[in-house]
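Since every read-out is calculated from the coordinates, none of them should be taken as a lab result. Just so you know, these numbers come straight off a predicted model, no measurement behind them. Cβ atoms are built from the backbone, for glycine too; each structure is taken alone.
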Structure P
Amino acid sequence: MISDGFLNYSWQQGQEKLNTLYIKSKNSQRKLVVITPYLWLFLFFLIPFFLILKISFSTSLIGTPPFSSIFEWAGDNLLQIRFNFQNYLSLIQDSFYREAFTSSLKIAGSSTLCCLVLGYMMAYGISRANPKWRTVLLLLVVLPFWTSFLIRVYAWMTLLSTQGLINTFLMKIGLINFPLQLLDNPYAVCIGIVYCYLPFMVLPIYTTLEKLDPVYVEAAFDLGCTPWRTFWKVTVSLSKPGIIAGCILVFIPAIGEFVIPEILGGPDTIMIGRALWWEFFNNRDWPLACALAVAMVLLFVAPIMIFQRQQAIALEQGE
């Protein structure tokens, strides 16, 4: 009996140790899963951002690298830190950069609004289509991504030029007598951005609409709502997370776009991406370019991220 009791006690101890090791292993795996994305952000976002922030407070020089260090050793092993705020003052004082920020905000905002209208209609149509056709329709939405981004933008330059397909067609049917200036203006940039970034608006909205329970719509009809009121109060309201996600996915890359304004916008269309390019590669003024990049992040990207976080918290509390 003593031997049996001792064996039972040992077996229970062994089981408890195994359970403890299993729980520790699970916790370590969970920590690894949580730490991995934060480590990725730290290595490929925070470290580069702080390097750009450091360069933005330095002074432009002719040399390699083309900027001075803000950390200098003085006598008696004293470390001096010299911040140059002139780069940020130049962004405020120079009208060129104010125009670049304003123009970027207008073009990116208009393009995002156009993407929202077109993308919502497309996503709504796909979500209401026959299930066997939805995969094909979604494939058609993402099909342009199989082609080079640069080639797609150049294609629009060919279409919008004075001798392009659009002007030629309008002249042949007699709507215009001379070619229209469709290229080298902000409208051409908006067209290019809408075409290139429209799938980023369609897919999040479709994901939200596809999960929408039709019972809510039927209940609204039973309560006497008109089709338009039902669509606005129920469908659009419940698809708000997809709308917010799509707008963020379009607005943030559009506001810093360089390729589309460079090819379709002409010399008079100024955006932040083009200003960054000029400062980095033409003027070789890296500190001013870094200050421009930091200002863009603080003025546009950071508020949007905070707003998205607040929306996510509000949705969690609502649920």
Structure Q
Amino acid sequence: MEKIVVLDRSAMPAHLRAPNFPHEWREYPDTPPESVVERLQGATMAVTDRVPLPASLLEQLPDLKFIAVAATGVDGIDLECCRRRNIPVSNLRDWAVCLPEHVFALILALRRNLIGYRDALQNGAWERSESYTVQLEPMQQALYGGTLGIIGHGFLGQSVAALGEAFSMQVMVADRKGAAVVRPGRVAFTEVLEKSDVLVVLCPLTDGTRGMIGGAELALMRRTALLVNCARGGIVDEAALAAALRRGDIAGAGVDVLEQEPPRDGSPLLDLKLPNLIVTPHVAWVSEQSLQVMAEQLIGNMEAFAAGAPRNLVT
């Protein structure tokens, strides 16, 4: 009999069917750090989305045999401790089917200056116009013929690339930052920054990608370029991005993630009131379709482990 504890059910707003193996199920809307050990005592399976499981807590859970992460990112789990204790960890993959749409919603809104036009019309610009139209500066830019740079080429990166090609964009996939040899089908990291009209960040947050795009990297980008980050907030230096936008070093940015979520201490990006910056509250993944794919894969990961054939393992 497996004892399953879901630590933050409120982060999984979808129907979760019952696993097909004997089990006890206990769930909590959310779990503060000081309650994790108590709630996981005796549990053999832990399910978490954003509740961290550091080594200091894992070492107090002798019965834990498996961790199912209800997300793609596993930066809150001490994977080294899990390897040492032989606790498999699974995550979700290829499930956020609406995220590429959100990426292009940000891109199109910025390239077509939708916020600027909305504000202008709300202030009566069309009524005052001497022409049939209203034209703001700088002039809107088409995606047609532009270059789309992608950092991170998993399922999401490939899906964004396909949409870019549908808009007749040239797609460049960045190799790892600082790579001595560029892999076939990839382009040197700095070259992608220098040549992209739209740069999309979709890689995981790791020790190697934290702070990967800062002031020096933003300085390599074109003044007419856009930056879109729908990966993790810690990958892009928020203060450096805010400064680049204020100076006009790049044309705009669309951001769905911040380093601190929720941003209780604020963020340099939230302080900006610019028509060429759009910040959304980590919702790029949210849709009924994505959530149902998530729910089915999460339960499937648990069933695979119980059957002795674990899948989607990160340890």
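Who wins on relative contact order in percent (Cα under 8 Å, 6 or more apart) among P, Q, i.e. which is largest?
P
Identify the structure, out of P, Q, from whose coordinates helix-only ellipticity at 222 nm (-39500 (n - 2.57) for each DSSP H run of 4 or more, over all residues; to 500) was calculated to give -8500.
Of the structures listed, the value fits Q.
Just checking, which of P, Q has the largest value of mean count of other Cβ atoms within 10 Å over residues 36-43?
Comparing P, Q by mean count of other Cβ atoms within 10 Å over residues 36-43, the maximum is at Q.
Could you tell me which structure in P, Q was used to calculate FRET efficiency 1/(1 + (r/R0)^6) of positions 92 and 196 (r between Cβ atoms, R0 = 30 Å, to 0.05) as 0.40?
Computed on structure P.
To which of P, Q does the computed value 1.7 (distance in nm of label points 7 Å out along Cα→Cβ at positions 148 and 236) belong?
Going label by label, the one that fits is Q.
If we compute Cα Rg over 2.2 N^0.38 Å for structures P, Q, which one ends up with the highest value?
On the way: P: 1.43; Q: 1.12.
Biggest value here belongs to P.
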